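The numbers here are math on the coordinates, done by the rules we state, and not lab data. From a predicted model like this one, the values you see are computed outputs, not experimental measurements. Cβ atoms are built from the backbone, for glycine too; each structure is taken alone.
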Structure P
Amino acid sequence: MSSLLSERQKDELHKSMLSYLHQAGLHESYEALKKETDNEDFQVDDPKARWVGLLEKKWTSVIRLQKKIMDLETRNASLLAELSSPHRASSSSSSTSTPFIPRAPARHTLTSHRAPITKVSFHPTWTVLASASEDSTVKIWDWESGEMERTLKGHTKSVGDVDFDAKGGLMVTCSSDLTIKVWDTSNEYTNVKTLHGHDHSVSSVRFTPDGEKLVSASRDKTIKVWEVASGYCVKTFTGHSEWVRGVVPSDDGKWLVSCSNDQTSRIWDFATGETKIELRGHEHVLECAIFAPVNCYPAIRELAGLGNPPAGDSRAKSPGAFVVTGSRDKTIKLWDAISGQCLRSFVGHDNWIRALVFHPSGKYLLSASDDKTIKIWDLANGRCTKTIDAHGHFVTSMSWGRALIGGNQNNEVVVNGDAAGGKKKDEENSGPRRINVLATGSVDQTVKIWTP
């Protein structure tokens, strides 16, 4: 049988084997192989010889390739299962007909933080992701390449939240050090303002849709409204009897939803600061609460059997009509934010619910939990359609990003219609493509990026 190796390759293999045997102290085998391969004059004194360590390098390369093959086979099996499923979405040129559902393995696993991840947030324009952590830092990542771009230091204790304004020019963070910090993203993320006013840990902060104000929630039981331009606190909302875990404005900025350790969620009129509805029904601390986007309303109405709203009921068709809440009681609840009625409870997780996001298509709700999984719920029927083993520890945060990836006529990476921070990259495809991307953060100190 003829050898698959050339004479030069065989010679290098023999010498790399001799080098390995000598380093391993297998002297009898070493001497025997020298004799059988006519390498009596072989010397192991030269550490720079190309065969030194060659055998070990080849072996570790094979292991890495095997792992990559196994990951690809797992993904291929998942894709084949989806193709064979009778319930899969029909093919269409429209991206909304075949919505992206996360599947293992993740595209990137980002590691650099030295403590649990508390929040992740996408830049609205660039291929940038910010992650906040209990290690007192915020890290900025290029999520497309998986590379870390910079670490922001300024807070002295755990960073609880991070958010970008609608244009992406500013970023805001909050911390257990009682402060809120505003960062200029276009000037190397310079800290341009530090806001003081809360009397305890600041657990949540968000820009209002117009970008002119901030809303923050704190362990001091209050919600505060701040002017971005001046840094002044202009309103303080009170009503919760315990730690306010989170606060989120509606898409039109008219309403706020908050959640608290007092086991309630509240809907606030942003203009007056009055509580419009108090949502009661959970049996433990609420970890998260968010408004449903308007494109989710048809599926929610189908689920709850509500039918179409009356012609004159403008609020039922406007942002802020429905809310979902997640609790340490292991349940998710869907609420009518106008009447305060609980429309549906989603039960399936085995531990605390830590994060909720609606799918951009309006068809699904995603939940993250301390049971280390992400669950995808079909809004039309309330069923869990998929469970993903996402992390090795509690999943603490989720965020959707939406990007236009591809080349324009100047060969620039295009994201949401703009060149991504001036970065350039040659694209093999004929044009840009719009994708949804999901990020998750965990107590395992990693951030994972999930893409189609």
Structure Q
Amino acid sequence: MVASQYKDLSISWEEDYSTRVNPELMTGLLHDAIPVLKSVDWRVTEVSEGVCTSVLPLCFESTNQHGTHQAALISLSADYTGGLALATLLRGIPLAGVHRCKEENSASLWLAAMDVKYRSPSTGHLKATCEVPENLRQTIQQRYFAGKRVLVTLKVTFTSNDDVVAEAEMKYFAQPSKQLLPTKQQPRISPLFAHKLKASARMIAGLRASFDDRGMRVDVSHEREAAGPHGALLANRLKGVLPQLQNMVKARTAHIDQTIESVPDLAQVVILGVGLDMRPFRMFETLGHPTFFELDLPEMLEERTRVISQMTDRPMVSRRMIAADFKTDDISRLLLEHPDFDPTVPTVIVYEGCSMYFTDAENREILTMARSLCQHPESRLWCDIVTRSVVDGTSEHEEILKFVEGMEELGERFIFGDDDPTEFMKSCGFDDSQSITAGEHLSLSDRSFSTYQFTVSQASAPVRR
């Protein structure tokens, strides 16, 4: 048996089959993750260790002008049939993007290349079979559970009415998802993690772009350009899971804007985890031309630069982009050493949509460093924090639980929440904090909004007159 820090050796194949890879479960999960599979009624029919069989029905949705299967759908079927055959060998390991999972114990599988040879037209339901060769199975398991990347080519055979319709060679790679994360030793993030990072930023832009203009001063054109079709799609998917999500983002957007606008003689705005936030462009004039300091991972800033460069009719804004990894970099040092940053002038620091993805200790370190940047009595820090029930799965609101599940399937797992944000901020050095829930801000009675809290903090309590 293969020893590993990742593998739960107590899981039997029977248990793994029942809870992770059985045909009914995988068909449902893949239908949810890849809607086109559901629309053509593709389904997994048999699974065993190293083996997967699926069926692509001959139906109106799956055929071409000749009444035979679309070649592209045969390729799609090959992708997921071979991928699942590979996944059966990773016993006990949930698949990122398919199962609910955590980065520290999930596997990331991607198709690297394919070569499909079409032998004859398919005139019946199409059966796909992939069987990982016996001599490869142990090698795959040994490499994966030793923390090494797996690169393997698998054969998928298609038959219809007992005739071979197509043969595909599918090249996959698989590795533990946590290896995609940046570290101090390897700060450059992987292309897959960069994709997830950019997708998350586009999704938030998509949520902002879909607002109506009632009470909102959102520059929808910039937000829509930032989101693109990918962001709009992801936003619509999550709104389907949690209808309240759009109003939650609407509430936090408006609350941040009001916080920034409330600071007299504002000179600087620091956005931690800027992503594709278009706030600098839509608020620059009304705020009196402050300087915006935009911090994020280098790969995200590259994407931000690309998106902004393609925008039309964008105003000239005083912006400074600073590459930073909040887990490894000292953000206070990066800003205090920047020639254009002055901690003694009125400043607003925005820590939006970040706290739930860092541990308690990491949040304390980040916010304590941010405290050193707020040396002017009017300086403020804005932060959003979910309640603990959202993180530990004890929320009484079914929509919230489904939303968290959806975020986990996207690889966006919440790991931090706090029921008393003002006390938490006090422990980070902020003497005066005020919190409000999204529901209170929007004057909505839906109790699910009480799980999302906005906190505005100052380094020292203002003098009461």
Structure R
Amino acid sequence: MKRPAKKAAKKGGPPVIDPYLPNNGNFGYRVSRYELELEYKVAINRLTGAVTITAATLASLQTFTLDLSDALTVTKVTVNGRRPSHFGTSGGKLHITLPAPLPAGAAMSIHVRYGGSPRPIRSHWGEVGFEELSNGVLVAGQPNGAASWFPCDDHPSAKASYRIQISTDSPYRAVANGELVSRRVRAAHTVWTYEQPEPTSTYLVTLQIGMYGANKMPKAQVPMQAVLPDRLRTNFAHDFGRQPQMMKLFIKLFGPYPLSNGYTVVVTDDDLEIPLEAQGISIFGANHCDGKRNSERLIAHELAHQWFGNSVTVRRWRDIWLHEGFACYAEWLWSENSGGQSADNWARHYHAKLASSPQNLLLSDPGPRDMFDDRVYKRGALTLHVLRNTIGDEKFFALLQDWTSRYKHSTVVTDDFKGLAANYAEVSLRPLWDAWLYSTEVPRL
């Protein structure tokens, strides 16, 4: 599916940053910061917003675009305090034309006022982005949902810092990425302000609104809190009670927790098909908090994403095994270290399942429709297990810590991991990579 996109670019079609999401991402500038001021009315699903985007031009620039859902209407744009000669929205983009070109390396302060009734963006993978709950809001941004609620350069390779101010009805709690730096009540509204200093990909920026209480988790090596309906507190204490031990283990195996503001788990009042990760936050449904501790592997998976996916992020979606394979392997490591089955047992179990599944998936380039296929998760984890058996535990975990340290808050491709792994191996790893990354057949374990 990626080849037609490349051919289109060569034949004079629009240039493409990532063939997996050919309409996402923008050229000519790099964003370093977003400052959002939002007001949201839950009862009528009405969002009013203003964003100030700090960026720099990468080339001489007179026209440029931002990603923005067609469900939202832009009412005003300024660039460096001046109105553009033209702006308009179409095809999921905000198009801006300046009166005169800016030179390469010029600073840009882009201010956009907008509003509307936000809705999810339809994609290969269902509806993603801003979604109404029965009594609140959930933002599930992966992979291209950020534009459903703010204008942005929506691609994982484009990381920036954030300040998110959200005003909503006072009975509701609003949660966004980073540290809560201000909470002030103004008449019937509460204004919540969050600061996220670490570079963050747009799909990992989130907003959660609901009738939630907040509870700090005791005895945690990193500050951890739970945000959830009061009715689920007892179940949460049981189902998520081993999260501090997970955090301790992952810090030991993967290196220091990569964020300065701790870790938040949000449990919505609604059921969710799958949990999801955001920068410093994981979001679960009420069905994952049933008092039976059936979702512990998912809890480990989402926590591991703070290292693998959120801090160390793929530059292009074809390399998504660097997120999901690593987080899946973290599930097996948690099992191995908490009294469950060993990682080797899990590897053999899932190897048998993969061997009996269609063998038409290329882990290094699964294609956009299959990038979230369970085979990417399990084959990615198996690749790491084979690597661990090849180089030994000491070197394997030293490699993982080197990986999370060297590429902290930056973006990577598969070749980066292969190159780093070579430093820890006494034999050539090429046969391993050829068999597991660049062949569709499931190798023998």
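Overview of results
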| quantity | calculated |
| --- | --- |
| Identity of the structure behind -11000 (criterion: helix-only ellipticity at 222 nm (-39500 (n - 2.57) for each DSSP H run of 4 or more, over all residues; to 500), calculated), options P, Q, R | Q |
| Distance in nm of label points 7 Å out along Cα→Cβ at positions 224 and 392 from the coordinates reads 4.4; which among P, Q, R | Q |
| Per distance in nm of label points 7 Å out along Cα→Cβ at positions 208 and 352, the highest-valued of structures P, Q, R | R |
